[in-house]
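Have a look at these structures, which come just after this line.
Readers should treat all values here as calculations from the given coordinates under stated rules, not as data from a laboratory. Predicted model, so just to flag it, every value in this text is computed and none were measured. Cβ atoms are built from the backbone, for glycine too; each structure is taken alone.
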Structure 1
């Protein structure tokens, strides 16, 4: 691992320990932080895929208000993503293991009301990804590919959560098991892994889309996960910075040890 990425992971762990040492956190502060990150995660993940709702428009859609001039699909993408985040939070809270069943459930929420026929179902035809240097596996191989993904995931438990999350996301995207919604589902899986380990969600920003796609493509082609790991780490660090700033912990030294977190608690 490059020294820069290794140093960033050490900083992330120290910042997480600082937050853990301050628990229990103020209830209303926690609620406002969760709302902020949920909104930004939903906005950026959808915007990466071409949704034209602004951050403010996404906020009012999540509040139940219709935005004029925007498609019904874009409205569904916002509310569906919010519902999928809540589902992921519940999986984390219950300490449930990741499985193909969970992945399909997440995807079914992403496409709810948009494509009922494909929601939660592996694709039944072959596809190519525009701009990508690799081609997803034949649809006939998807059951074996997804089973292998879960096998890899279960064997990778000793990896740093950020590394594991980045590689899980990349491996899933390379398989591209669904007709649509793979990117959003993959980023939900990425943050499932981080939140399960007690970290806040890493929000990959719309403005980082090109670097994100380049990092994914490099990892899919060469198996070099350095760039995507660094991008995920930087995204997670921004979320930790938000917590430190709002909680007034910015200048609090991280303790040598901190109680373990079974799952992310905002």
Structure 2
């Protein structure tokens, strides 16, 4: 039997029955150094099909505990993303990019539903430029555009590269440089409802070179898992995205790392549902 091309390679289910929805958004328009984010969603989904689904802590395969479905990849313009995402705001939506400029469009419908929404951004860069290379919709401007929506709490973790012009937009007490952070401090700066945006260059370049602007000195894989688990269990993550992944041909380890991060986020989501 042919494995369906979806996240984890599990049997397809109706969207109405799903709790978790995966949406690939292979949008790439403004990447300014390394290219290839449009290939990210398919590479991550393909890698996810090699994950063993059994979780010893839960005693079962994740798809037996919570219903997961994968939508067809988004095909359209940036401004069409909001309308597509709005159909799934009652699900736990995980979007797979694609470049970081997709994030403001994904956030918009969730901010309408959760007016006290805050953002946890895992990233090497602050992405607070007002404009970059002639575009206000550049991936380097993603957090500035979110800030302009009226979202006041943007907590940035893993930052190690920022521009002088961005400093006037930064709330410095919410910026955790490099790997210097305390999880309780992060959580205390967030509201109850949180959107997670995970730029994979937030990980150290030694384990994640497959991105347009890799940076040394970032988070380890286990540190990223610890942050995500604490966030999930203590806050209400309304949705998440994983962006800026650019697969490297014939090297699948990096695809697998991102797939595993998403896999564990789903596991943490199930654990949270058990607690409620």
Structure 3
């Protein structure tokens, strides 16, 4: 399992607000010193789910489940402890550096998650640092993609190169075999090469916020196919992930309804 320094975990936990995190999933109402709501872990009609902001813990008097902010996310989102820590860190805009422990992670799912997380940062940085008159910036402007949208959805750019991602991954200790498993590279008879090239990249996020796959849109009519999508993997099941749901979750809870559209650009 990838190891995050204990002092960093403690810092993330101390800065987190469990009421804020739980409120993303449960409607809470103040009740004395605590907050109460319907338990998300079992069916009930009378609220028995309590969140204590002073102790930063939750407890359900109905089913008995309880714990801290990480425990809640692990149970509700069905993620590992490390993934729960990363989830909270993202909310707090805390960067967790890559570690030797991550490179030696034994779990295939965790290793793939690290690969997709790295690739998402790589593509996003390439777009943010691209010239204003570059082909990807001109395409984004033509399609009405604002800087706010680009950052909110983590949009990226796959350069017109056969090995740009492969080379960057190698420098981080990520082997080509993991990129192939994640659908980010392909193996030919004589070489391995980047799967996404000269494309606008759409990171696909699970409800937890974890990047599980990618979509790539060609920037010119000459480049075919128009769209490339990641294959399924141990962390990506296409019938279980809806693009944009992570960003829209708060609005969905407020509105109680959703409009489902066909493509990435339709949503953006």
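When distance in nm of label points 7 Å out along Cα→Cβ at positions 30 and 54 is computed for each of 1, 2, 3, the one that comes out at 1.5 is 3.
Thinking of 1, 2, 3, which structure, once distance in nm of label points 7 Å out along Cα→Cβ at positions 206 and 238 is computed, gives back 1.9? Walk me through the numbers on the way to the answer.
Numbers: 1: 1.2; 2: 3.8; 3: 1.9.
Derived from the structure labelled 3.
As an exercise: Rg/Rh (Cα atoms, Kirkwood Rh), calculated from one structure in 1, 2, 3, equals 0.93. Which structure is it? Source structure for this number: 2. Which of 1, 2, 3 yields -10500 for helix-only ellipticity at 222 nm (-39500 (n - 2.57) for each DSSP H run of 4 or more, over all residues; to 500), as computed? Source structure for this number: 3. Between structures 1, 2, 3, the greatest calculated value of relative contact order in percent (Cα under 8 Å, 6 or more apart) is seen in 1.
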